[in-house]
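Peer 1: Pasting the structures in now, so scroll down.
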Structure 1
Amino acid sequence: MNVVIRPVHFDASTQLIEFIDQKLQKLETFFDRIVEAEVFLKMETRQSIRDKIVEIKIHVPGKTLFVSKTSKSFEESTDLALQTIAGQLKKQKQKLKAH
């Protein structure tokens, strides 16, 4: 699986990039035909609160899965997004088995 991590308007630490990459590699246990994973890291400031947004786009044969999660840290947003995308991958795998 090809993983692309794109921080938007800031430089992400290597520790954060490695954390996200390790977590994404675990998705192959749910669905082994993942072509590419794109991760967008964004910061949003509103009323002096800095929210961290993680958007994950997974390309599988014939479909693109997407999830966006917001929380106080990139690690927490990543975990929330991966839980959601894992469910979507399981559904996609079930649909392929049904056909």
Structure 2
Amino acid sequence: MSKTQVRPSRDLRDNYADVVKSLKEHAHVIITNNGVGEAVLIGIKDFEQYEEYLHRRFIYDELQKSKAKMSDPNAVTHDADDVHAELEQILGAHGL
């Protein structure tokens, strides 16, 4: 489990090496200004993991929405091959 540190904004200037060391040890650093929290810093690896988590969570949520829609007996369905062809057309038009 990561630990959280609270540090004043001046530490970004005066003790940057210490702040970065904390981030590399997977600590989250809350930056304060006049005792009020303003930002949270996390290391780049933790950020990458967080981005991956958000991406997976988004996909899961979208699949759940689709599943709920499919429980409707009046739901309109599409053949997987047709959807694939349409996606290829859209992505190809955008140079992807």
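FYI, it's all coordinate maths here, none of it is from the lab. From a predicted model like this one, the values you see are computed outputs, not experimental measurements. Cβ atoms are built from the backbone, for glycine too; each structure is taken alone.
Peer 1: Output the label of whichever structure in 1, 2 has the greatest value of FRET efficiency 1/(1 + (r/R0)^6) of positions 29 and 61 (r between Cβ atoms, R0 = 30 Å, to 0.05).
Peer 2: 1
Peer 1: If you don't mind, another one. Here relative contact order in percent (Cα under 8 Å, 6 or more apart) was calculated and came to 18; which of the structures 1, 2 was it taken from?
Peer 2: This figure was derived from 2.
Peer 1: 2, 13, 25, 24, 16, 10, 5, 3, 1, 0, 0 is what came out when P(r) over Cα pairs in 5 Å bins from 0, in percent was calculated for one structure; which of 1, 2 is it?
Peer 2: 1
Peer 1: Can you say which of 1, 2 returns 9.2 when mean count of other Cβ atoms within 10 Å over residues 45-52 is computed?
Peer 2: Computing mean count of other Cβ atoms within 10 Å over residues 45-52 on every structure in 1, 2 gives 9.2 only for 1.
Peer 1: Can you tell which of 1, 2 yields 14.4 when mean count of other Cβ atoms within 10 Å over residues 5-12 is derived from it?
Peer 2: Only one of 1, 2 returns 14.4 for mean count of other Cβ atoms within 10 Å over residues 5-12, namely 2.
Peer 1: One of 1, 2 was used to calculate helix-only ellipticity at 222 nm (-39500 (n - 2.57) for each DSSP H run of 4 or more, over all residues; to 500), giving -18500; which?
Peer 2: 2
Peer 1: Starting from the value 1.2: which structure in 1, 2 was distance in nm of label points 7 Å out along Cα→Cβ at positions 21 and 37 calculated from?
Peer 2: 1
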